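J.: Below you'll find a set of structures to go through.
A short reminder: the numbers here are calculations on the coordinates, not readings from a lab. Remember, it's a predicted structure, so these values are computed and weren't measured experimentally. Cβ atoms are built from the backbone, for glycine too; each structure is taken alone.
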Structure 1
Amino acid sequence: MDAVHRAGIPGVFGEVRDGGRTWRGASGVADVATGRPVRPGMRQRVGSITKTFTAAAVMQQVEQGRIRLDAPIGDYLPHLVPGERGRSITVRMLLNHTSGIPDYLPYAFPSLQGFPTSPDVSADSLDDNRFRRFRPAELIAMGLAAPPTGAPGGPVGVYSNSNYLLLGELLEQVTGTPAEEYITRHVIARAGLRHTEFPTGPRVRGPHPRMYEAFYGVIDPPRDYSVYDMSWVGTGAALVSTMPDVNRFYAELLAGRIVGPASLAEMQRTIPVRALDGSTVDYGLGLHRFALPGCGTFWGHDGTVWGAGTMTMTSADGTRQMSVAVNLIRWNKPDASGRPQPHPIDGALRTLYRTAMCD
């Protein structure tokens, strides 16, 4: 962690579990202006780790017979996904990102369009949206209006937050309860998490770091976005948690205590999915499969929102776990061709992950 901090991350903190042993640590600062130190138990915006919680909630409803994995989404939400798309896109395709519905982010944040080749890219829309309250249907409509990323059910998925906002609307439709409330009662509470919640306003409750966004050098120096209305990601990436809570959640999920064995097996059926950064990941239903060479297979998810990054992994047998948070994100600057260049932070984080997860 000290090496990650020296490489350029203001603050890094996390927890590693191995059987009955637990290690917690932190390095660096929570606030670059005051030098306030970062602490292991701080709260963090965990970004797309939220997707695993949402997927687990959907699978609970599958188990109760209210949702069918391979039913068209138009059967449930014809007002949001009408016509042929509603008939051809299934619930499973939303969960594993093979729906072909593109991400709404470039349209909700128009000043970021054209990165990295356009000279007009700026952080203006990040600042404009800081206190904007988006409705899920508004963001979903942006995604549906954009050119599809492929035919529904293709062999390779394309990661899209639009899918998980639709799943939030699906949960509300079948349960009669707002999705955030359902997930809180039936996933967060079932896992015994005490410091995990959907934020009700733009501020994070409790001790937390400031969260610095660089957006690949567009924002220099990086800007603090720790105060932000998270309606722009909702059931896709809005959760606030701690690293001990994140570890506990994945331990409970992979032990079959959040969903049953058949549902967990469905969640662990992976396909290749193209991530927002252009890389390809093995993705199931709200779960990533990670492979560290010479070390084994791990399950979890990564998450980024403006200024905050989190990575969590649990070994296939459930004995070894790691959750790590950083308070600077998108530090790689592009070269003349627009390709983000390696940074010492990348190598320092890889070393941290291997040290934490590999015996």
Structure 2
Amino acid sequence: MIIKSYEVNKINPEIHNLLLFYGKNEGLKNHITKNIIKNTKNIHNYDEKEVLDNEHIFIDNLLTKSLFDEKKLIIIKRSTDKILKIIEGLKSEKLEDITIIINADNLEKKSKLRSFFEKNKETICIAFYPDNDQTLSKLAYDFLKNKKISISQSSINLIINKCNGDREALYNELNKIDLYTQNGKKVTTEDIMKITNLIENHSVSELVDNCLAKNNKKIINILNENNFNNEDCILIVRSLLNKSKRILQLVKEFQNNKNIELTISSAKPPIFWKDKEITKQQIKYWRPESIKDLIYKLIDIEFLIKKNVNNSINLITDFILGQSSSKSNN
């Protein structure tokens, strides 16, 4: 059964003990999950791979009860269609005092897992879409009003622009402001920029990821808004080198299985959910031969930077822009 994220009051724990939360809005997922688990102490978190690798042990532990057992809440993260067979089996069982939340990334309409939860009246399916600026603005306004903190709308907009549709990131920044003002301090726009790190450099990791994904506009924006120094240049090259070696492994795997989702889900070490989409872009842009060529170039550019320290900013900037603007490597 499909319900909206604002209709969670429709969930009846006595009937609906199988829930699917899918989509990119992890902040909203966490908020609703916390409301569901607030009166539950017996909580178990699993990764889908952990469940699949130990299916019989997982099911036995789930269904085995003692007289002293409290109500169980099971959360299975990073779920895909692979978990469906287990869920179908559990639905046929009588799950007393057990609630299972399946947490998944984006699921397409053709997803069998999504279809199963949507079509069954006893199961709940909720899509969690990214928050828009209007929603984040309302959340910020309510938070600041409750805390009796006065800041301008332009300052709120600055914070929202940093959060990229993630309400969890928004609350993190608002809590920093709340702590700053607890001693009666008034907060200015300049204070907010410092408190929320709006004047900090973009992370080297973000620059590297967008370089390998050939997001040229994003790269130019990062380079324009940051003041990288000579020491940063070696860090950027080393990060590019390490990431390129990882992409080489993933590209080889993708060529073998021709399945981008399988490549991502089976990666070792696992790819964090926030990095999945940009990693998919990177895999699609590169062939093993071209990424190997990039690795050799990175070794050369590191040597060149060390020989020309005073010109290192120009060298790394030209290199990154050249890579991001070059044609697709497929």
Structure 3
Amino acid sequence: MLTVGYIGNGKSTNRYHLPFALNHDHVKVKTIYARNLDKTEWDRVPDVQYTSDLDVLMNDDEIQLVVVCTHPESHFDYAKTALDHGKNVLVEKPFMLDKKQAEDIFQYAKERNLIVECFQNRRYDSNFLTTQKVIESGKLGEILEVEMHYDYYRPEIPNNTNHFSKYNSYLYGHASHTLDQAISYYGKPERVHYDVRQLLGEGRMNDYFDLDLYYGTLKVSIKSSFFRLKPRPCAIVYGKKGMFVKQTEDRQEEHLKLFHLPKGHPDFGIDLPQHYGTLTYMDDDGVYHEEKVVSEKGDYTHVYDALYQAIVHGKEKVVKDEETLAVMEILEKGIEACR
């Protein structure tokens, strides 16, 4: 078994971690630490110990993995404390405040022969997995351009925010998803063009970003805005022989918000036919094709399975340090370019 303790008892822990940790047959959730246990936003999980004393979690020799689900400013200190107590660590996105902190914590873990890793669950989004399947089918030929969108229409958030926060920015909070997807699949880009904005003006929140990652002739664009009444397709791929469009996002988050959880529900996160993407291409004989592509199944449980394999069985980490460092470097440079 892989025995896990959590730091934080908010939305991150309860919506994006616990449903998947509890869905794994070889993961045991033992302890959840929070400074204030009086909050009743989330029901307590049966047979899990809740504590407001961090030492209870840190001094428990049974706990092998500590998951940090707190605000970004505290990530480094909590991760370091866990490593000091001989724990492996999984840290929510954005991983650290900057590349230097990330380098330091990776080195600190390496010196102690422990694992520290960024929680990159979006590698297991159905739209991202389906896009990979289409690219690898070869039907599009050489890939020239990829667009990845993460849009909202939530104008009340930027309209009601009258200050700029570097580390709690839209870029740090949301590009950390799609940037990791791009870097995990295409690698570190040769160069990046940044368009990171405060649409409501100076001194307001960062509410828009458009990042272009260049890989030779391939350009991968990562775009997001708080002001999209109708969201752009979550993924578009252009190749020399055609294109693929996936309009809708992975449905795991949709189901989680409805408290339709993965354990015991085989339909969890599954796309219906109306969610399937469309592949349009010319084959080698010049024949036109347009077809629906059945979506791959997304499953964030794979994050915990990969950590179980790494910690218990000594397998290689799935989320590589150099990938996380590349993400942190782009986030850091991007927010400095915000205007």
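J.: Among the shown structures 1, 2, 3, from which was the value 130 of volume of the Cα convex hull per residue in Å³ calculated?
T.: Only one of 1, 2, 3 returns 130 for volume of the Cα convex hull per residue in Å³, namely 1.
J.: If you don't mind, another one. Name the one structure among 1, 2, 3 that distance in nm of label points 7 Å out along Cα→Cβ at positions 64 and 136 of 2.8 was derived from. Provide the component values of the computation, followed by the final result.
T.: On the way: 1: 1.5; 2: 4.7; 3: 2.8.
This value belongs to structure 3.
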